[in-house]
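Next up, some structures in structure tokens.
Laboratory data are not the source of any read-out in this text; all were calculated from the coordinates shown. The shown structure was predicted, so the numbers you read here are calculated from the model rather than taken from an experiment. Cβ atoms are built from the backbone, for glycine too; each structure is taken alone.
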Structure I
Amino acid sequence: MQGLKNEQGYTLIEMVIVIVLLGIIGVVVATPLVETGIVWQEISARKNSLQVARLSLDKMVRELRNTQKMATDTPNISDNSTASCLSFTTGANQNFTFNLNGTVLEECRGCDCGAIVAPNNLALNVSGFTVTCYDVGNLAIACNTVANVRRVKLQLSVTESAEVANLDSEVTLRNLQGV
């Protein structure tokens with residue numbers, strides 16, 4: 001029996017203490033890594049939604065800047081335009097319509113707000129699209145008051161993974177193309 005007393009080893013209590021300490025160290029080290037991953041996903045979703053919103057808004061502004069001028073020096077905006085649908089004719093005599101259909105922002109060439117056929121999806125996961133028109137005195141007016149429209153404000157909200165990107169842009173219709 002004397003040989004057993006000289007044997008060296010770990011007791012069960014020592015092993016449990018080591019396992020508990022390793023578990024605490026693991027939690028302390030892993031928590032920042034997990035939080036970093038979550039933040040990275042949120043930033044990535046925000047970047048993606050902002051990029052979609054920016055590209056869509058830039059395209060709308062680019063096309064709207066080329067609005068055709070009618071003989072009465074007024075922009076060729078459709079009288080069917082609303083707060084969520086804008087139709088106009090460009091200097092190249094091409095009809096454009098931007099319309100919010102549920103959560104999809106649609107672009108349609110050769111269409112009018114009253115009759116949209118075979119639109120292209122410009123942006124998905126759109127939570128808001130608002131068109132506000134202004135007259136010479138910077139007063140908000142209905143966009144179908146064509147003779148008085150001088151400035152158009154576009155507001156676009158895109159949501160992806162609970163991250164919302166809100167962008168807006170204004171187009172002054174001073175230098176109208178055509179006629």
Structure II
Amino acid sequence: MTPTLPILLAISAAVAIALGLPMLLAPAAARRALAAFPRSRAAAWILTALDLAWVVLIMRGASLGRFDILKPYLPLAGVATFAAIVWGLDELLAVRALGGLLLLLGDPILDAVRWTGGAWPIAAAVLAYILVIVGAVWVLWPWTFRKTHERLTKTSLRWRLWSALWIALGLALATGAVIRW
């Protein structure tokens with residue numbers, strides 16, 4: 001277990017709940033925000049910064065062999081990479097950055113339930129792999145986000161179900177954080 005695992009799970013839980021609650025409590029505003037999300041430059045930069053910070057945290061906890069001497073420079077490399085991405089990519093899509101975050105989310109979920117018993121590890125593994133697959137699809141084909149959003153949130157009932165799913169995901173992640181703390 002990496003020392004940052006419970007923190008990453010807690011942050012992930014907070015993000016999932018922060019997405020689900022506005023969807024449930026203010027559906028009209030949340031629908032407008034969701035429609036504008038794919039082209040949002042601010043969201044793309046924030047999510048890219050989160051992705052890079054998470055990768056730096058993972059790499060600082062990993063064994064890099066003969067490259068361990070480079071670990072003190074990882075935060076600087078993360079900032080330089082972020083600057084290069086923001087400067088070099090005019091069409092940085094928030095959906096791709098969100099997909100990257102979903103790809104990273106599978107690791108702490110699986111690590112949190114690795115040695116626990118019961119049905120919890122199986123459910124968490126299924127959730128983690130679903131998130132990784134969705135993240136990979138959004139990184140490769142960002143237009144699928146809009147198509148999926150249109151299909152899944154067509155009716156009010158579907159919208160409420162998806163908001164409840166986000167809240168349930170957040171509560172499950174929070175449970176994993178508490179278990180590993």
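Miscellaneous remarks
- Taking mean count of other Cβ atoms within 10 Å over residues 27-34 as the measure, the highest value among I, II is held by II.
- Each of I, II could give distance in nm of label points 7 Å out along Cα→Cβ at positions 19 and 35, but the derived value 2.0 comes from II.
- Origin of the value 1.9, where distance in nm of label points 7 Å out along Cα→Cβ at positions 91 and 107 was derived from one of I, II: I
- When Rg and Dmax of the Cα atoms in Å is computed across structures I, II, the figure 30.0, 115 traces back to I.
- In this comparison of I, II, the computed figure 22 for relative contact order in percent (Cα under 8 Å, 6 or more apart) is attributed to I.
- In this comparison of I, II, the computed figure 3.1 for distance in nm of label points 7 Å out along Cα→Cβ at positions 51 and 171 is attributed to II.
- Looking at FRET efficiency 1/(1 + (r/R0)^6) of positions 11 and 59 (r between Cβ atoms, R0 = 25 Å, to 0.05) over structures I, II, structure II comes out largest.
- Among I, II, structure where helix-only ellipticity at 222 nm (-39500 (n - 2.57) for each DSSP H run of 4 or more, over all residues; to 500) as derived comes to -26500: II
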